[in-house]
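Visitor: Input: structures, listed below.
Coordinate-derived values only; no laboratory data. From a predicted model like this one, the values you see are computed outputs, not experimental measurements. Cβ atoms are built from the backbone, for glycine too; each structure is taken alone.
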Structure I
Amino acid sequence: MRAAGVMEFGGPEALSVVDVPPEPLGAGEVRLRVAAATVNPTDTYARSGAYADRDPVKTPPWVPGMDVAGTVTELGDGVDHLAVGDLAMGIVVPTGAHGGYREDLVLPGDSVVRAPRGADAGAASTLPMNALTARLALDQLGLRPGGVLAVTGSAGAFGGYVVQLAKAGGLTVVADASEADEELVRGLGADVVVRRGDDVAAVVRAHFPEGVDALADGAVQDALVLPAVRDGGAVATVRGYRGDGRRGLRVLPTLVRRVAQDRAALDRLRQQAEDGVLTLRVARTFPVDQAAEAHRLLERGGVRGRLVLTF
């Protein structure tokens, strides 16, 4: 079976097409013929070896990838929400050669749902990991309708889904954007758009002098954004940052692995994509043998939407 993976951790050039054995199918599991796998920043960390210490598999190849879409080819006992032949999407928790960048993949049934109606595999693959992370962030923050949420990195995949889900939940959203991305971010539903940058906390405070109720930090600015939030407010982070313990702030690392088998949440996101609440954004597609080039492009920055590998 073909996959894009690394035999040694390193830069984008470390990625190549490797051969991996098929995975056995057990009860409660789903086999997908993968048509599309999304390229995310976390994949570049995995490729470089940043997560090697926590991976129980210590022998190559290592295959990145946390979002996939493709055709259901086999179902384990007990899986009744899918049928062979369905176009489905799933979230992957990578370990060793088990990652999204492979053409044949077995996942827990609760990590897989039907693709949104009308979406092709490429578009569907952009939803699971980023949208589940956004949903988890908002659930952890726990704002009620009418609350004020700030979002950094709002033009990115995670940030864009946070903006759209927050608006659907009745929140007021203040989001950052470059001048080039302002129209995009307003189109996602932001009520107030501020200029992105290291001074974003001060800019947010200019609009909300008492501070916002909560912030989702998709730009990974960590300590720089804490002053934007009122005393006793909350911040959702995506790279494990836990704050400085001051002003009663709740700083909440958002670890999507915790909800990788929350099928109800994933299926709700599917429905919201069908209803037009969520926008599926593909920036560009690459055949799997050009995975290295996709990683290079992502690491250069400025990608809007998601890069997608195709099989």
Structure II
Amino acid sequence: MEISLQGSDFINSFDLLWSKDIDKYCKNKLNLFILKINSNEFDYDLLIETLLDPVIDFSLSRQVKEKYKNKPATLSKKAREKFIDYTFNNGELGELLLFCFLETHLKAPKILTKLELKTSTNHYVNGSDGVHFLRLPNGNYQLIFGESKTYKDINQAIKDAFKSIYNFKNEVNDTGNKKSGIQYEKSLISDNLFKEAFSEEEMVFLDSLIYPSKSRTFDVDDAFGIFIGFQVDVSNEEKEMPTEEFRKIIKSRVANEVNNCITNIRQKIIEHKLQGHNFYIYVLPFTDIENKRKNIMEAITK
């Protein structure tokens, strides 16, 4: 199966400050990205431009895209209709960005996203934000379940992300009742495979990722992709700096703040008994995060 965002310009909206293995076995990787800086501001206009096409791949199934492939205006309209009104939307930008990073940076094709299962803009689908798969160098695979949090405070975002993953894995919600979970998610994928594959060969392959069989020649493990968006503050005095100096200061500040969170991430993995899983973590700073999130969503869904 091909990656939906093959050839996308999305990743060109960012600078990769670093990728770090955050455990001794190199299972868990944290990727720190920062938006391109233009005249001492994050270039949100560039991000919006490079998100317009991924919105379609994120929110619609391959079946729907195939049906309307010769009607681009209709296709775009159907994609935008999937989103909640941007003024009430706190989570879908993070979900979209995680989808884009997993496809373009990790090269992990989408199987299913939560958004494409919504029956109306006010209907939330429980479970992970999306499911991707990754082929490993040894020929085995991982199913990657997505979780995104976009908060002002990075540590709160990390805390809530791992709490959500724990609840998802253990099939509980905040009240302690059984609800959704990995097995439910796998059955959801299986029930919706017809939307995501066009050939019998693809159907058999995807089904084999979800359910083991005697003929399967590879192993599959459950992994998690996490997107963390947080706020970085910039003073008026800093905005007046020469652009080269501004870039250095902001990149250094962001790198230090995220570095200081690595121990917290390790602790959350242990605290929630998630050590057996691989984690692919993407971190991105925003300025004025509440307003920027709304502005971006308005621009790509209006």
Structure III
Amino acid sequence: MSTNPVVAVLCGGTSAEREVSLGSGKAAAAALSRGYPTRLFAIEQPVLPADLDPLRHVVFSTLHGTFGEDGGMQRLLDVAGVHYAGCDAASSEVCFNKVRTKQRVVDFGVRVCPGISFDRDSRPGAAAIVGELGERLILKPSCNGSSVGLRVIDSRAQLEAALAGLEPGEWLVERRVIGRELTVGVLNGRAMGVVEIRPKSGLFDYTSKYTKGLTEYLVPAPIPEETAAEVRRAAEAAFRACGCRDYARMDFMLSEKNELFFLEINTLPGMKDTSLLPMSARCAGLDYTALVRELVAPAFERFRAAGGI
């Protein structure tokens, strides 16, 4: 009998990031299967697979967006008694909400972009927003991933039009930081290598992320070591502030004045070999297969501690 549980890789899901998740799941399952019994589950509805067995399975989820990173899937796994890799339900829920995340990390000394959060049905006027934050802005849903719904604002007229067309829900408008976009993976509380993201359009939106050739990635980021160390410290602080577990990826902007601003936490980031978390890991000497084994290892430990195989 195997001494390892079966790794149940969850992918797909019902969010706007379904296709990305399918790719992440297939890549992760292929790598994990080289060392562990592995089964890939393509999720079609916001429910767990009926044949997940807490005595036999450990979950490695690549579900992005809603019912992936918002704590919904994690709560169902907890109820079912299934151990899983990654952040727990409470941390996932916090990190999926950009406003709550910013509130947490500020308390740990991490600088964030000035912003205003609001509900669509009680949104402030464009004049009030511009008066506080200026005209160069980023407008985005408070709860979503992969830059879904992100809008770049360069004038009060653009802001007025964007506000008029908002969908229901909670939104966040932030002062736009002009500079360099950086990201870093955190593994078991320790930051790995810093990667610079250079979208050719100037904006790392959904199209730039997932269209080949539209973004250049510098691995590692060509920044001074003291700046890289500052990014790593801020990433580790944000990880602690939000109660993260096992792994996550942190995104930042480095302004033209070399001021570092935290953007967000990705608790279940893309997991293709060419995704940002694997890039960060390669800077730390971990290839893709070694990385996914490290990511699932704490879940194995929790499984065994609870009396599993």
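Visitor: Out of I, II, III, which structure matches 0.96 when Rg/Rh (Cα atoms, Kirkwood Rh), for residues 97-264 alone is calculated? If you can, show how the numbers build up before the last one.
Guide: Values: I: 1.00; II: 1.06; III: 0.96.
Computing Rg/Rh (Cα atoms, Kirkwood Rh), for residues 97-264 alone on every structure in I, II, III gives 0.96 only for III.
Visitor: For FRET efficiency 1/(1 + (r/R0)^6) of positions 41 and 129 (r between Cβ atoms, R0 = 25 Å, to 0.05), which structure out of I, II, III has the highest calculated value?
Guide: By FRET efficiency 1/(1 + (r/R0)^6) of positions 41 and 129 (r between Cβ atoms, R0 = 25 Å, to 0.05), the leading structure of I, II, III is I.
Visitor: Here is a further query. Work out which structure the value -10500 belongs to, where helix-only ellipticity at 222 nm (-39500 (n - 2.57) for each DSSP H run of 4 or more, over all residues; to 500) was derived from one of I, II, III.
Guide: III
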